[in-house]
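What follows is a set of structures for review.
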Structure I
Amino acid sequence: MEHRSGFVSIVGRPNVGKSTLTNRIIGQKIAIMSSRPQTTRRIIRGILTTPVAQLILVDTPGLHRPRTLLGERLNDQVRETWATVDAIGLCLPADELIGPGDRFIASQIIELGNKPIVVIVTKADKVNRETLAERLLDVQLLGEQLEVSWASIIPVSANNGENIESLIAEFITLLPAGPDLYIDGEVTDEPLEIMIAELIREAALEGVEDELPHSIAVTIEEMSEREDRPADKPMMDIHANLFVERDSQKGIIIGKGGSRLKHVGAKSRQGIEHLVGMPVYLNIRVKVAKDWQKNPKQLRKLGF
């Protein structure tokens, strides 16, 4: 079999399971997960290398109706990514009816022209067989209405692994012939500092409500191995800044007596230590960057 390599973009509206699916296919966590819509803010590439192919999955932010400059920039990133990949995986959840947002995204993808589209019916484990069959028929009908032939329709569950191998095999058939594009063993090209910042943000998203999840941003100010440690007992020092948009939000993140911030630190440190392979001293400072989602200068400082 001729070796294949290329890029597949995982797309869909917010909270349809794109990041969970990406992590399952790659075999380890490279994208943070949350029940909050619009959790993903960056283009994340996950790399799966097999004996016959190298599949690079591109997890994108959910395309949405933007209310801020940040939202507009994320949507622009998504559309730019679609134009550069070899195929697209459109995620439609089994436990929800196909809605206007799904139709809009599908129509946007179709306008790209010659991109093969695999429709991935996610969260198949959350519905019974009858509902799943109805959703598969809905997907076929959507294709007829939009006058497009889907490359395939595959129901999957990222939770129990149902049909994941079939989905991988389908993606590989859509890739062009070519050599590996990344070194064998790499699972993402995401910088370590960004992955650590995202783990902190993931922990901070737990239990917060209303607009606060969208107002949280994290940057790494300093990161280094502690010099005075013995070789067999290394430790990494990490100093992070957690930004919110208003003073009232700062109080919520810190919590009474600093209790909530301590929880964020303890929760994120577990994932960070697993990532870097050593104990971590983590210091998180909460700062206010007023209305940063709408401020071009603040967006640049935060890496958007």
Structure II
Amino acid sequence: MILAGDVGGTKSNLGLFDVQQGALVRVANKRYPSRDHKGLEEIVKDFIGVTGAKVTAASFGIAGPVVDYKVRTGNLPWVIDGATLARQLGLDRVRLMNDLEATAYGISVMGPGDLDTIHAGVPVPQAPRVVIAAGTGLGEAILFWDGAKHVPTATEGGHADFAPHTEQQVELWKFIKARSEFVSAELVLSGRGFRTVHEFLDPSVRHPGFDDPAIDPAPGITRMALAKECPVCVAALQLWVEVYGSEAGNLALRTVARGGIYVAGGIAVKILPLLKDGRFAAAVRHKEKMQDFLAQVPIHVVLDEECPLKGAAYVASKGL
């Protein structure tokens, strides 16, 4: 039985998978609020206790870099130790990987209905591909062709500097810089970035959650924007999508990703109508000398929010 996990700052999804007729079949799963627990070991102990499973292989995608078989999570006060997890599960080895690396593996097992192509482009099947996913944080990964298949590699590109490319975005950079020593892409392109952009556009308009740390204002901003109930929410999401597209274009340029851009993460699914209205794709293309090149790069939205969990299961099933 394969144990897989997708471990993030907001939630941790665990699943049990079996290989049946060459395909992965999920037989159990459970979602845990990450901040309600002391660490991944506690969550794994509960999940195994509930399911009673005998695990033969395990793999976890985790938001953070894997260094010396450990992950110090960026949005949680956890240190995840692969050796400790292996002893807990009675295994020789547990595979730890960055959550975007897991997502990249997951893309290889997605079906046609799991992707929504928002810009067809001119795909080159064996060219590099990139994955970008905004959620609690901002993740980025690259898939390189090794001569037989695409092989993912993790990055921590979300913590690179936010690169404004319009006068309005320059002012947004200044707004964030006045509050923070660093202005990373993640400070805009994450769930908390919605409130930041909203307050930048009009600090006089307040919504539930702006003054209550127990409430996440991002879902409300998103809902009101999509329903066009609040003009500031509408403008905030439009600006956020433009920044997201620009960062996706930067990632595609740096990797010559003619194989395509894959936009993953829970936010993308929730704001899909805005990603499809042309604003995102236009921001991807808006680069010096590279507009014709970037117009050929396909853009897909990953509709299956369990893509990283399935990617982690795939890695464990193949012993990668």
Quick check for you: by mean count of other Cβ atoms within 10 Å over residues 2-9, which of I, II is greatest?
II
For distance in nm of label points 7 Å out along Cα→Cβ at positions 138 and 258, structure among I, II ranking highest is I
Taking 20.4, 66 as the value of Rg and Dmax of the Cα atoms in Å derived from one of the structures shown (I, II), identify that structure.
I
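As an exercise: Rg/Rh (Cα atoms, Kirkwood Rh), for residues 58-177 alone, calculated from one structure in I, II, equals 1.05. Which structure is it?
Working: I: 0.96; II: 1.05.
The read-out comes from structure II.
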Value 18 of relative contact order in percent (Cα under 8 Å, 6 or more apart) was derived from the coordinates of, among I, II, structure I
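Since every read-out is calculated from the coordinates, none of them should be taken as a lab result. Since the structure is predicted, the reported quantities are computational estimates derived from the model, not experimental observations. Cβ atoms are built from the backbone, for glycine too; each structure is taken alone.
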